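Visitor: Read through the structures below before going on.
Nothing in this text is a laboratory measurement; each read-out follows from the coordinates by a stated rule. What you see is a predicted model; the values in this text were computed from it and never measured. Cβ atoms are built from the backbone, for glycine too; each structure is taken alone.
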Structure P
Amino acid sequence: MKKDQLQNLILGNLSVSVILLDEDLRVAYINSSAESLLDISSARMTGELISNFLCSYDDDLSSNNPNLGFLKNIIESNHAFTQREVSLQLLNKTCLTVDLTSSPFIYGSKKMLLLEVQPLERLLQMNKEKELLSAHDATRKIVRGLAHEIKNPLGGIKGAAQLLSDDLNNRPELREFTDIISKETDRLCKLVDQLLGPNILPKFCSVNIHEIIEHVASLVSKETMGKLVIDKNYDPSIPEIIGDKGQLTQAFLNIMRNAVQALSNSVEKNPKIWIKTCIERNFTIRSINHRMVCCVEIIDNGPGIPKEICDRIFFPMVSGKLNGTGLGLSISQSAIDIHQGLISFESKAKKTVFYTYLPLDK
């Protein structure tokens with residue numbers, strides 16, 4: 001492999017966004033992370049002024065003298081400079097808070113400037129996700145231990161009730177009580193099984209994520225008798241993923257039903273659910289950096305999740321609904337865990353978004 005090819009390969013695989021500028025602040029090179037961050041292709045940016053695509057938060061991209069002019073001073077002074085928590089605005093008006101490192105150097109007779117851009121929002125989100133997954137794993141271990149201790153005596157209780165029922169053939173008024181014991185024991189066993197999650201090994205195969213979502217949306221539409229508007233915006237470029245169709249269906253169905261329940265308790269005059277799919281690049285899940293992940297957003301305009309349960313929303317038996325079991329999101333998270341994915345959310349009044357990330361790595 002040639003040296004230039006190796007360098008391009010290394011730069012292309014960095015998770016940090018790298019932008020190379022000439023002394024006129026024109027883009028000479030950007031890596032794939034920078035393309036993803038700025039949502040612009042390298043071909044479109046190369047040779048253009050960086051100020052056409054990026055400026056400080058208070059500047060106008062159409063301005064002839066944007067604040068990013070401080071980069072010119074860095075080139076001339078030939079001193080590297082790092083700025084923390086810089087607010088930048090992209091061409092699409094998206095605002096980012098980043099750590100920005102500017103490193104000037106001489107290449108031949110030309111002055112160049114290397115920018116390293118690290119979005120802080122993603123770092124904060126990664127820390128939050130790590131805490132969430134750690135808490136979820138700890139809770140699941142506790143639940144498994146408790147479930148084992150509960151199911152053993154339940155089996156004994158049901159067996160004793162059946163034996164007692166056989167001895168009460170001539171006492172139907174007493175057999176009624178043993179039947180109640182058996183039914184309630186079965187109900188508790190079923191609840192414990194739900195806490196434990198699926199007890200069937202997943203059957204992985206190539207699946208179309210949009211077929212699964214369409215099926216779930218159809219089920220929800222039938223359950224609500226078409227009274228709820230479901231708006232869909234799919235990215236057709238998303239390839240098929242390797243997954244268990246049944247478990248993915250159950251995961252998305254639980255999230256959708258939660259949205260429906262939230263809207264049924266809302267005073268919103270036009271209740272609506274939006275479903276959006278897209279590809280995210282260079283996304284980290286459980287300390288593994290994935291080149292591409294499929295992101296499914298399920299959005300509702302309900303009242304939002306109560307703040308007091310936001311930190312525990314994925315824990316079993318935690319619910320914002322009056323008669324809820326608190327198992328739906330826990331089961332969804334377990335199903336997505338099996339696919340090495342992640343569920344996260346943002347919630348405020350009239351907008352709750354659940355993000356489901358599934359790796360697209362082969």
Structure Q
Amino acid sequence: MEIMSDMVQEDRQLPINADWLNQRLRDLPEAENLMEINTVFNPGGILTPSGKTVLILRFETRRGSSGLVCVESEESRDWEVVPKSLHYALPLVDEGLEDPRVIWFDELNRYFITYVVARQTTKIAFIATDEFKVFERKGEANFLDSFDNRNNKDACILPVSVLVDGEKRFGLIHRPDIDGKKDIWFSYSTDEITNQNFTSWQKHRCIARTRSGTFWDTSHIGLGPQPVELPREITEGMPPGLLLLYHGVKATGGGLIYRTGLMWFSLEDLTITHRSPCWILGPAGSFSGEVVFPGAAFYDPRKHAIVVYYGKNDDGVYRCSLSPEKVISHLKRYPV
């Protein structure tokens with residue numbers, strides 16, 4: 001069971017699990033060589049302009065390898081596998097595909113998916129798609145200076161461009177492992193956005209660090225879902241920016257506990273301006289190692305809510321919704 005603050009309006013498990021997905025993939029030609037799926041968890045996802053919700057499920061096979069597949073729903077109740085969306089999850093022999101996050105990039109009229117390629121070293125990779133019908137791999141991230149050959153994950157492209165030397169560039173939030181320290185960093189693409197080159201990144205800087213003492217995020221932190229765009233009338237009094245739900249981890253005698261907190265990322269100075277001292281969603285226990293990990297979040301104007309999809313203990317897909325007014329009111333009290 002999860003403990004949640006009064007910002008959270010509802011919570012329920014979706015009927016998406018390993019048995020459900022195995023049944024739906026059974027007759028698909030592209031899944032012919034796919035081993036039996038053991039678990040489904042930590043989905044990315046987005047609300048499309050037509051009002052359809054698309055989730056990108058992370059799954060793990062009984063062999064231990066992982067992959068991605070898209071499912072969609074008109075009313076977020078009856079889910080169906082998106083045709084031909086499994087192809088980019090294969091092969092599953094020498095690598096695993098993990099932790100998808102998806103944004104709509106209005107300036108280029110495309111969706112971009114950020115995910116993790118898990119080999120001996122985890123690397124960030126990218127896919128572009130138009131309406132989730134054709135999936136185009138855009139390569140893996142290379143970081144200039146000293147970031148290459150380090151484990152890097154918990155990444156997502158900003159849904160808007162940033163200006164660098166008078167040119168529009170992509171912005172990337174990510175979590176490199178630097179000598180055991182796992183904090184949240186920000187980088188720019190080296191190329192202008194129209195080139196859609198995601199392979200080279202530069203000007204890296206840390207924008208949020210773990211906290212010391214008895215805080216709930218002392219071990220490491222990382223981005224949860226994609227950055228959330230909210231209507232300006234809701235965020236009045238905050239700098240123009242994006243809501244970040246992030247995961248924080250605390251090491252206990254019983255293991256690592258993953259919980260979810262809030263930050264505000266300013267698009268004016270490209271840094272964190274507000275950060276909650278408290279977590280809003282997490283396991284009920286204080287000392288047993290458990291995981292609540294959100295991978296998708298978006299503002300739904302029909303519900304006037306921030307809809308969040310998350311995994312729990314790497315098994316199953318859950319959903320809750322947040323009050324945007326309560327979230328912003330809370331963050332305003334905690335500038336950094």
Structure R
Amino acid sequence: MKKIIFVCLVTILLFACNTHSNGPDVSGIKVEIPIERFDQVFFSMDTIAPEKALSALRVKYPTLMPVYLKNILGLNEMTEDSGYIRFRRLNQFIADSVNKTFNNTDDLKKDFENAFRYVRYYFPGYKIPRIITIIGPIDLLAETANGELTPDFLGPDYLGISLQFYLGKNFSLYHDDYFIANVAPDYRSRRFEKNYIVADAMKLVVDDLFPDKSRSKGLIEQMIEKGKQWWLLDKFLPATPDSLKTGYTASQLKWCDEYEGLIWNNIITSEKNIYTNDPAAIQNYIGEAPFTQTMPASSPGNIGQWVGWQIVKKFAEKNTSMSISEVMKTEPRKILEEAKYKPK
């Protein structure tokens with residue numbers, strides 16, 4: 001699984017439009033994934049003897065603890081005990097909010113198990129990770145190998161869920177001026193809801209199976225490569241609303257469906273060379289933003305990934321004999337050529 005990198009940064013519609021079929025029958029596939037509440041254990045340990053408490057955690061979480069202490073809390077061997085106590089003191093109110101929001105994780109467990117049934121259906125050899133919840137600094141997000149920020153992270157044998165980023169869009173700290181300017185603006189933090197957890201986490205699984213290596217490619221190639229990621233995510237979460245998978249609002253999804261032809265025309269008209277490597281063009285179409293600069297304010301940001309997703313779907317529909325792995329490994333230029341994407 002992926003090397004973990006962390007970057008320190010100085011009412012959702014649950015049944016939004018565009019859900020899909022339930023996919024293949026996976027009810028006979030056995031998957032059991034307990035939700036391991038590392039966050040609760042960490043915030044309930046004895047602070048009088050921190051060295052002993054941390055040693056006990058190292059035994060129980062041998063692969064997580066080095067990452068948590070060094071990469072997430074930024075501690076070294078000399079500062080572990082004092083840093084642990086200080087972090088506990090400063091973040092107890094966040095832990096209290098987490099305990100209130102996540103007093104029961106049965107539904108989360110069920111949703112993860114169902115998602116991984118589809119993973120196992122399509123990729124029987126994939127090693128399903130442990131699901132471990134943590135609480136980290138409120139200004140710390142993980143970074144994928146492709147440079148995208150995410151609340152969650154994959155370790156060698158676990159999937160870490162940072163619960164401080166799932167306390168609900170109205171959580172007070174998300175509206176702090178510093179947080180908005182340096183961590184997540186409002187259009188991003190509106191997705192800090194618990195019902196986004198599984199979709200966010202499964203994006204990391206998708207990238208673990210088929211890493212997104214499009215960063216150095218041109219615009220349309222990046223759009224299609226990122227579209228592949230959503231196409232595979234759709235296979236793992238076939239009954240999950242598109243709003244949770246894309247991060248778009250229901251109205252933005254409706255706008256995309258209604259104006260798909262105009263969206264594509266805007267891109268090929270605005271960008272004379274759809275293979276451009278211009279950073280500004282790439283950021284405009286596949287970067288996080290409240291909307292796409294060359295389009296109306298009702299458009300979503302990252303619209304290029306949505307277009308890439310539609311192109312991949314067209315290609316897959318024309319090549320039903322191809323396996324999922326074959327589709328995911330197909331070069332984007334070939335996908336574009338064979339999809340013959342011409343939306344109205």
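Visitor: Which of P, Q, R yields 17.7 for mean projected area of the Cα convex hull in nm², as computed?
Guide: R
Visitor: Further question: When distance in nm of label points 7 Å out along Cα→Cβ at positions 43 and 235 is compared over structures P, Q, R, which one is greatest?
Guide: R
Visitor: Looking at structures P, Q, R, which one was mean count of other Cβ atoms within 10 Å over residues 99-106 calculated from, given that it came out as 22.0?
Guide: It was calculated from structure Q.
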